[in-house]
Each structure stands twice: as C-alpha cells, then as structure tokens.
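Colleague: Structures for review follow.
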Structure P
Amino acid sequence: MSVHGVIGSIILLAALLISGPIDAREIRGQVATGDFEWNAQTFPGFYYDVDRDLGTEKITTYVTYGKLEEPNGLVYSTTAQRDDLKFADWGSYNVIGFLGEKYFAGYAENENVDESNQMLLTESTDENSLSHEQIQTILMDSNAETTVTASQPLKLEEGYELAIKYIDSSGMLVELTKNGKAVDSKVLMPSKVGATMADKTYLYRTDEDEQMGLVTIAVHFKNAVAIQNQTVATADGLWQISDTPTPVKIDAKFGKMRISSVSADTIVLDNKDYNIALSKNRDIELLGNIWIRTADQDVIDDMSPLRYYIYLDEKCEC
C-alpha cells in the first residue's frame, strides 16, 4: 500500500473512533406508489414472531389527489392473537403488537390444558386488558430452572423480589417485596405428595386502573427441600407483566394519528383532523417512531407516480 493509502486508512479509522457508535437506525418498509398496505412481511418495524407466525400490525394508505385525507386516508390496525406461556402447563395469553413492540392483551383459555392448571386466567378478576383500553409490557416469560434459597431471593423486574422465609411440615412460606417493602406472602407446598398446580404456584394480583385483580406475577416451584437448615427450591416457571399499563384509550393521540376504536381484541387508529400531503422529498411523522419518507423525484405524473415508504426511526447503539 502506498504512503497516501496508509495515511488515508489512518484518517478513516480515526474518524470512526471519534464518531463513536451510531445512536439510531432506519428500518424501512417496502416502497409504494398510490394506495398501499404494509404488514409484518413488508415492514420489519412491526412486531413479528417468525416461530409462531404472530404479528398482525398493518398500516394502510389511501391516496387522494396526492393526499392522505382525514379521517381514513391513513389507518393503523392491530389484533391480538393467542400465544402459549413458556411454562406451558399454565395455558395461554393474548399477545398484541403495538407500534412495533410486543404487549400482553389478556389471558386466554386453552382447550388443550387442564382448566385447574390455568390459574393465571382463572385467578384474574378482569383477565382481558384491552376491554379496559390498556395493555401491559411482558417483562418475563421463562421455563428455565432457577435455584432459590433463603439467602438468594428470586429477582424480578420493577423492583420486585420473591424470597423464601422458611420451610417446615406445613409448607414453604414465600414473601414478595417491592423496593424492599413486603407486599404479599403465601404458603406453598411444592414437594407434597400429589401436589397440585395451586400447591406449586405463587401468584400476585394487582389492580391496574379499572382492571381489577390481574395476575401480574406467577412463579412455579418444581420442588423445595430443607438441607442442613438451608431451604433450597427450584423454580421452573416464571411470568411477569408490568404493573404500569400502557393506555390505549379512544381519541388518544399518537403523532398525527388517534385511536378511533378499541375492542376486546383489536386497536384501530386513523388520521382524523390531519390531512397529510404526499409531496416530494418529505419526512412526515405518523405515529410513535414510524414516519413516511417521499422520494425526491423530478417528475411526478401518471407514468411516474410519487414513490414513498414508511420507516421506523429506531434508537439504538449500533
């Protein structure tokens, strides 16, 4: 390599080191002209679970004389689908994608699981979150085995911990704390002969706004023993959703869109009160971090209609 080439490489490397990591990236959807519908297959910014084929988010545009006219020139919709908990004996829940993220929408009946085992569903007073115009972030969903001792509590999210207080002939006492303050306790009997799901499962319910008695934490213990005055238990099922719900109330604004309807399984947004002009070389905020970008093209006519696409302006350390 020439001296100039070596110097150029050094300058390039120095520039990369000085600039540091990129803090955002653009996730693009398919290029469109005229009316178009993006879904998880044409826009990777939407939530999609390829293993289970889960993800129903859609954005549909209806172009009228170069505009997305209010109220329905731009429509976003998403529908909940049933998914199985990782600890399969508990049954199922409804998952929904919203603005590209995965959320809990409510517990769902699973006809292939014994009803007595579906405690997260049956022990929740109001099991459907969307019926109360809200959804929750899924914090934990695991069937991996974890050892819990009296000196090593199970660490959960949002400041929660589940600790074993003692084990004796009457069972194992566990205590739930949040930010160091005790909020609940229960006696379990996971090692009892013929132990049921209720004997092995710790549940914590909370009221979230108008949604009452929703199970937000569940822990299944495979067994528990006392060894030389030390209690050791094995948890093999773990579930937690946020106790701070995400509201999806009718008329709530998200960028240039607003929620037009919410049902027990579907959220729909439209662009009421906002006419969106699709003129050339524009970046237009739609909702959340989702934008439209139009092409900087010199000729726009019937033969060469304006090209545009949606994209997710995602913050990251790339």
Structure Q
Amino acid sequence: MPLQQKHLLGLEGVSAADIGLMLDTATTFREILERPIPKVPTLRGLTVVNLFYEPSTRTRISFELAEKRLSADSVNFTTSASSVKKGETLKDTIRNIEAMKIDMVVVRHQAAGVPHFLTQCVQAAIINAGDGMHEHPTQALLDMFTLRERFGRLDGLRVAIIGDISHSRVAGSNIRGLMTMGAEVMLCGPKTLMPRDVEKFGVQVTCDVEDAIAWADVLNVLRIQLERQEAGLFPTMREYHAEFGITRQRLERAKKEITIMHPGPINRGIELDADVADADYSVILDQVTNGVAVRMAVLYLLGGNEESVS
C-alpha cells in the first residue's frame, strides 16, 4: 500500500499504518545496506535536491548516501554559495530550482513551517529534514526503527526523553511518533527547558532524572545547545550535568539494563558521559546506520517509483 500523503512534513497526524509502512520498508533497505554492493536502481531517473539552510553533518550525509544507494541524481544546495547571499527569496529559489525539472526536495531550515510553505510553491515531493523547533520526522523514524530492531516492538515501550524539550524538533517528532505507535513517553529536563503546555501531549513529565531512569526502558538524551546556557535558561554546563547528566553511576543505581540513544552531536561530559555513550547498551551508532535505511525508505515511498526494491 502507498503512503497516504505526498510529502513528509512531520509526524503529527501521520497514521500508525503509514509509520509502520515506512519502518517495514526500511527493514528491506537495511538488508540491502549489508550487501557487498549496497545499491539498487529503484529511483534511477529521479532528481533530488538537498536544500539545507542550516549546518548539518549526519542528516545531510545520510540523505546523500540514501539517494546514491537508490541511484537517484542528487543536487546539493548551500546558502553560502547561492543567490540567497544576493537577497533572493526562498520562494524564488525553490521555483527556479523546480524549473530545472526536479522530483523531490529535502529541506532543512531554521524557520518552522518552511517545508509546508514549499508545498505551496512547487509540485515536487517535500521531505522535512528539520524545521526550526518544530519537527525532524526522519530522525524520529530512525529512532523508532532502532528501538523496534532492538526490542521487537514499540507498543508498551517506555521511552524517556531527557534534556531541552522546549527547543527540540527531535523531541517534537519523537513524542508524536512514539505515542502513535503505542509507546509510553516521559519528558525530563529543567523547568526552563520544558514547554509551558507540555501536558497537551499526554505524556508524563518529571524534573528528576533519577525518576526518569527508574521508569524507563530507553533514554533518548538530547543535545544541550550552548546558546541555552548563554540565555540564562540554566546556570552552568557543570550544574546541568550534575542535575541531568546521564552517568554510569546513575544507571547502575537503577539495577536494570537501559538502552541509551542520542540524536547527535554529543556534548560528552554534559548531557552524557563518554563511558555511557560508548557502552554496549548504547545504540547511538546503530541510529546513524539505520538513518540511511530509513531515509531510503522515505525517498522510495514518496518517489512514486514502481521499480522493485531489490
């Protein structure tokens, strides 16, 4: 069955059936990535533009690899080497790019709502690679894929998201996706980094990291952005680590195995200690690998291509 939407703008309103289809399709592509030649001709003849207005390492490289593995033609756009520097508007930029006959656009932008705006400007399929503090749907999909791979299920799984909830697009997509798939979610962080209306999500909330660890099967630890400390939302990085940092000692006190996730990049010694990030119960590098498979699945399903996956 095809996806029920033409674009992937976020996970809000996306059905469990569609999320399940994306995860199931990613399983097939994950197997393809293990082949000696991890490439298929599935999207040959399609052109994908990577439109990144913000810096990115993992997400951008992951999408580029996914496109190459599917044999699509890809074009990379950077603001530093474009007419944006000359004052060109976003609308003119994307309409000029579409005039070159493209099929899909992967967009990252500092302003929330840009992916939705682009759907009103062009006919190409739009994939949100992160918009402001709104959503980052493919990150949540790869997180869910990694958890399903590890636990065999999402329904009933207890996932605690730790850190800067208020400013995190990763948290926004994970909350929506996990709850749609039947997981339980707890949010944990300083009150100054928690949304005011957080209760509307129907999640549990705590400001005590020990409570979150005791409750959870999984900790998804978010990066603390340095500008939050500069804005006075918490006193110092050292104090943040003392109150909310995930350490081996804290995990050992829980007396159970807890899976550790992180969307990257990691501030080692702040939100997560190095020995925790590198431990056997950490799936951080699995997330990175699975990100390519998940993005291949999204590109394939939105590409409208009837070629066989294999």
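Colleague: Identify which of structures P, Q gives the largest calculated value of volume of the Cα convex hull per residue in Å³.
Modeller: Of structures P, Q, the maximum of volume of the Cα convex hull per residue in Å³ occurs in P.
Colleague: Quick one: helix-only ellipticity at 222 nm (-39500 (n - 2.57) for each DSSP H run of 4 or more, over all residues; to 500) came out at -11500 when computed from one of P, Q, so which one is it? Don't skip to the end; give the middle numbers.
Modeller: Details: P: -2000; Q: -11500.
It traces back to Q.
Colleague: When FRET efficiency 1/(1 + (r/R0)^6) of positions 196 and 268 (r between Cβ atoms, R0 = 35 Å, to 0.05) is calculated for each of the structures P, Q, which structure yields the highest value? If you can, show how the numbers build up before the last one.
Modeller: Details: P: 0.25; Q: 0.70.
For this comparison of FRET efficiency 1/(1 + (r/R0)^6) of positions 196 and 268 (r between Cβ atoms, R0 = 35 Å, to 0.05), the top structure is Q.
Colleague: Rank structures P, Q by mean projected area of the Cα convex hull in nm², for residues 156-283 alone and report only the one at the top, that is, the highest.
Modeller: Greatest value across P, Q: structure P.
Where a number appears in this text, it was derived from the coordinates with a stated rule and is not lab data. For clarity, every value in this text was computed on a predicted model and none was experimentally measured. Cβ atoms are built from the backbone, for glycine too; each structure is taken alone.
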